[in-house]
Structure I
Amino acid sequence: MSANTQGMPMAPVAPIGIFDSGIGGLSVLQHIHQDLPHEDLLYFADSAYAPYGDKSEAEISARSLAVTEFLLQRGVKALVVACNTATTAAIKAIRTAYPELPVIGIEPGLKPAAAQSRSKIVGVLATRATLLSARLLTLQQQISAASGVQFELQACVGLVDQIEKGELRSAQTALLLRRYIAPLITQGADTLVLGCTHYPFVRPQIEKIVGEMTAQPVAIIDTGAAVSRQLSKVLSENNLLHGPARTGQVNAFTSGSQSALRTTFANLLQLHPPVSVVATIAQPTGIS
């Protein structure tokens, strides 16, 4: 742990830090803001470095540690890694570096998908980095062995870029979704896991495309609500829940475009937080 976070204050009035490679984590922030309306939230969209999914695990880990340090310097009492790729690549390093900090990660909802699937075939839509991670492969093997469910993994190259550009309903986004969903439906998947926090923002398009491909019902699993429940549980266990005396505030930071993040907050969440641009963030000292 770096010197400036030794003995960091952990008070109920402190904010919660949330970060993602870009705007995807807003799908998680939405659940948290609804479930914990009295909490102050600090959101970091690392859009200048998006997508994380095409970077090495070492690069993702180093960047995630730097973003964590940035948020800790602003006094956060807990951290939500609202990015599947960053969770698989970096959450162990974050917890090792900051053992006093409650850290909540996100991973594809393989377990609830396996419990829900009738065909015993589950499709997983995620970034290449998430699908190649040892963490996910271990989880997949454990659940398959216990349930007999077959997981079909589909890397969605280019989809995060489309969502980051705000092209939620464009022809190019629809083309990518059809390309990635079709083989999963063909193989008999009756449950699809959204393995990236960006993907809930194109869920209406996914549901439309699935409906055109099969008359059979297909469940879609998004783990944002589960992350919010886990955060609430951890805060409660650590006596860090903010009292209900006031309405929480949202503040945002981005390494990318200030106007783009403002527009995204307004269009997707109907929120209008102040947004600050962060040109550079330093690698925390004492952490390799």
Structure II
Amino acid sequence: GKAIAGFGPLVERLEMNMTNPSPDLPAETRSTVAEPHPFLSDPAVREALSISIDRALLTEVGYGKAGTPTCNLVPAPAIYASDNTACLTQDLDGAKALLDGAGWVDSDGDGVREKDGVKLSILYQTSTNAVRQDFQALIKDWWSQIGVETELRNLDASVFFGGDPGSPDTFQKFYADVEMYANTFNGTDPQQYLAAYRCGAEPKPSSQWQGENINRFCDPAYDEMIDELGRTGDIDKRGEIARKMNDMVTKDTNTIIPLVNRARVSAHANSLGGVVLNVWDSELWNIADWHRVK
């Protein structure tokens, strides 16, 4: 037999926390929009963290042919996929130059950059998973090469994705600087998925830490595009709006740092032809076209 892969919109990515997760803050303001992040609020820092990553190597190590490097939050369907490829080339020197230009320097020689008394020291969390721990180790090394200190943390998936408002360890509560996971959307239209990043839709104490705007991202211009997408019926225009929205949260701001577009994987006998894996439907969706290969 042979293994086959079908690519849809499932993306392994890094989420940047735009708010301050410091445990020194009161519970009502920790990881909320009341307290901006002390260094991830700087666009140069977020861009440097992104371009220092070798996505091709991550894909090879973690997924092989079941993954492809991506810079997009929405890599499929094709009409919604931006021609956003700049992040696919690792640039450690460029990342260092960005940080230098923004005033983040290693003034005391400890290997960690700082500015105004704030060190580039990151708590990077994800769920317990062999591939994700490999990713964490590689990314920590690349970040150390540009002067960023990284502490790694992994949590049981049932806790991390559990949504318990009383737990400090959920991905919604985001008591870390960076976290990594993957999710996707149902169907072939990303409107609801992209609308998650509306101002005010972030998890917070008043919502029992429920909400889909995990980064605490807020841009009125983005909100206007959510509304525009909601009242636009023309498919080409919808694609254009969605691509702009994708770019706003990825390459324009690096609020979300996509890493790998993950495939659905299956297999079929060598004697079976006409098999096409469709990630939006059953594996049997085109069974009428299957045939025996002699």
Structure III
Amino acid sequence: MIPSVLPTYSRAPLSFVKGEGSWLIEQDGRRFLDLGAGIAVNALGHAHPALVAALTEQAGQLWHTSNLYEIPQQQELADRLVALSFADTVFFTNSGTEACELAVKMARKYFYDMGQPDRTEIITFSGSFHGRSSAGIAAAGSEKMTKGFGPLLPGFKHIEFGDMEALGAAITDTTAAIMIEPVQGEGGIRPVPDADLKQMRALCETHGLLLIFDEVQCGVGRTGKMFAHEWAGVTPDIMMVAKGIGGGFPLGAVLATENAASGMTAGTHGSTYGGNPLGCAVGNAVVNIIGTDAFLEDV
């Protein structure tokens, strides 16, 4: 008999009822050092006072209005992320998976509006993880992600991680973008060498492609920079973030240059919950801490 919670996880027999900093407390009182951080989510630990205060204060005022209206907390967070990054504009989501969906749409819409509708293909790499949506699993391409879920969304070309010669050879007249995690998460915590990221940037410039970085796991302070690609001295055209940006509250975002985002006009994308006052209040509290030099120098 199937359980009431769909059994898509092989769960450990632990039920945590409280968190304190780096510790989780089980129902029976046992304390566990949390080395998973909610799968790279709880960047400031559990029950951080600044995050608790931001959440409770906002919860007592306004949770949700929808993106049909101005949202001051969203505007503040967007302005701060723009100031802290390469980006000119931000779209807020609820998760990294949703951020991937928009990044793919944004890249394809860019070339459509440029009069090149056949340029839809996105090059990705073995070992990658870009979420569990149809676009996300098609982008990753691995059997464990895709088996049983066909037909897969077309438009992705997969090459071996680290094979820069194959990357150059894979670019054709239908290529729109290169998408990569600067540090692979699911793929085994594999950093992409700085030289490879620089070469990817150069290939994109040469062939007129967009460079997409997936920093859902490696971004927001995890490497000692606000974003992992900063170590290589290169910038993407589009970047996906989530996980750490909410410190445990569901929040994600797509950051982009004005050029890359030029096709995303009114009505081309949306989100009911993305960028709501509650999530963005917490996101601002996270950035207040992680977005400072003093914090990053300690990572």
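Nothing in this text is a laboratory measurement; each read-out follows from the coordinates by a stated rule. Only a predicted model underlies this, so the values are computations on that prediction, with no experimental measurement involved. Cβ atoms are built from the backbone, for glycine too; each structure is taken alone.
Details
- Parent structure of the calculated result -7500, given that helix-only ellipticity at 222 nm (-39500 (n - 2.57) for each DSSP H run of 4 or more, over all residues; to 500) is the read-out and I, II, III the choices: II
- Structures I, II, III, by mean count of other Cβ atoms within 10 Å over residues 100-107: label with the highest value: III
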